[in-house]
1. Name the one structure among I, II that mean count of other Cβ atoms within 10 Å over residues 58-65 of 12.8 was derived from.
2. For relative contact order in percent (Cα under 8 Å, 6 or more apart), which structure out of I, II has the highest calculated value?
3. Work out which structure the value -5500 belongs to, where helix-only ellipticity at 222 nm (-39500 (n - 2.57) for each DSSP H run of 4 or more, over all residues; to 500) was derived from one of I, II.
4. Which of the displayed structures (I, II) returns the greatest value of Rg/Rh (Cα atoms, Kirkwood Rh) on calculation?
5. Comparing I, II, where is mean count of other Cβ atoms within 10 Å over residues 122-129 highest?
6. Given that FRET efficiency 1/(1 + (r/R0)^6) of positions 50 and 98 (r between Cβ atoms, R0 = 25 Å, to 0.05), derived from a single structure, equals 1.00, which label among I, II identifies that structure?
7. Of the structures labelled I, II, which one yields 2.1 when distance in nm of label points 7 Å out along Cα→Cβ at positions 130 and 146 is computed from its coordinates?
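Read-outs: derived from the displayed coordinates by stated rules, not from any lab. Model, not experiment: these values are computed from the prediction. Cβ atoms are built from the backbone, for glycine too; each structure is taken alone.
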Structure I
Amino acid sequence: MSKDWEKEYSSKSLKETPLVAPLLEKHTNLLTGGQALDIASGAGQNAVFLSSHGYEVIAVDKSSTAATLASQYSLDKGSKIKAVTEDISAFEIKENRFDLIADFYFLEREIIPKIKKGLKKNGLIFFETYTIEQQKIDGPHNPDFLLSTNELISFFEDFFIIFYHERITEEKAIASLIAQRLD
């Protein structure tokens with residue numbers, strides 16, 4: 001059973017915007033500006049953060065309510081992002097378009113090749129999501145949306161791996177990756 005994202009976001013206000021992903025905050029030295037894509041952007045916290053670091057950001061989410069929240073949050077923070085309501089599976093990721101692609105807590109394996117091709121030479125991917133170990137904790141339990149051990153890094157084995165870590169805490173089991181396209 002999939003989550004009703006429209007309902008989820010319609011109950012949120014700007015004051016409830018989640019925090020920026022720590023993976024982005026801890027690696028601001030890698031943020032050089034350019035074109036960025038935020039996949040399944042939700043309320044827009046990561047898109048706005050990237051915008052504040054010199055990126056022109058397209059924030060894509062299939063929830064129109066989330067896209068509206070992201071636009072409002074962007075205006076509230078004095079930044080400018082382009083919030084798009086579309087399922088990322090249908091969204092056209094043009095080849096060699098982005099300097100950075102962010103994907104936090106969204107996994108659809110079939111779009112990984114589009115993500116990789118969408119990055120420019122030297123472009124970065126910031127990717128973090130749940131692993132199969134999450135089933136033992138709480139939250140998503142459908143294995144279709146959970147990574148197996150080392151699966152995330154295997155998707156990007158032809159990239160330069162800047163950072164990779166899998167961990168299990170009391171709250172979540174996640175894999176985090178920063179990788180750079182070199183060709």
Structure II
Amino acid sequence: MPTVQTISPAALKELYDRNPEITVLDVRTPAEFQSIRASFAKSTPIEILNMKTLVKTGRIRSGDTIYLFCAGGTRANMAAEKFIREGFENVYVIEGGLNAWVAAEFPVIRQGRKVISVERQVRITAGSLIVLGVILGFKVNPAFFGLSAFVGCGLIFAGITDTCGMALVLARMPWNQASQEAPKTCTQ
């Protein structure tokens with residue numbers, strides 16, 4: 001079985017400049033994508049990523065080389081593994097994701113409001129639930145310590161498996177869906 005390959009933002013930009021027909025998918029949430037993105041990436045949120053639908057609609061072909069963006073690389077790696085399991089052999093993750101693309105000062109489109117990434121939302125939510133469980137455990141009933149333990153176990157599971165159920169739930173929340181505003185093109 002092929003392994004996940006990586007490509008640097010500079011190499012991807014050079015490749016795109018030579019061939020603007022390459023397939024670049026951004027697997028972040030619609031709101032993240034709308035907030036800031038590489039101009040040539042297509043929004044394909046990981047939580048609804050379905051290879052059969054992508055092929056059926058012509059967004060990708062089974063022999064395509066696919067390049068994947070997310071904020072930092074975690075979700076793109078998960079998507080790449082999914083593509084490989086479905087039989088795609090030429091799948092690349094952009095090293096450092098969109099964060100590295102922006103740091104290299106390559107062109108991006110910014111539109112709409114700035115959003116908090118799903119990864120940060122998970123940290124905020126998990127931390128809040130743990131603190132809430134501790135407070136309620138001391139003030140109301142010791143059984144509430146179980147909430148903190150449950151969230152802690154979820155974080156351990158997410159760390160071991162590199163999958164996060166809380167992230168999948170948060171990605172579907174209304175504030176992580178796209179709004180309708182005109183795009184603004186800029187170089188950073």
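1. Numbers: I: 22.6; II: 12.8.
This figure was derived from II.
2. Values: I: 17; II: 27.
When relative contact order in percent (Cα under 8 Å, 6 or more apart) is computed for each of I, II, structure II gives the biggest number.
3. On the way: I: -5500; II: -14000.
Value -5500 for helix-only ellipticity at 222 nm (-39500 (n - 2.57) for each DSSP H run of 4 or more, over all residues; to 500) corresponds to I out of I, II.
4. Details: I: 0.94; II: 1.04.
The structure with the largest value is II.
5. Working: I: 22.6; II: 15.0.
Largest calculated value belongs to I.
6. On the way: I: 1.00; II: 0.65.
Of the options listed, only I reproduces it.
7. On the way: I: 0.7; II: 2.1.
Derived from the structure labelled II.
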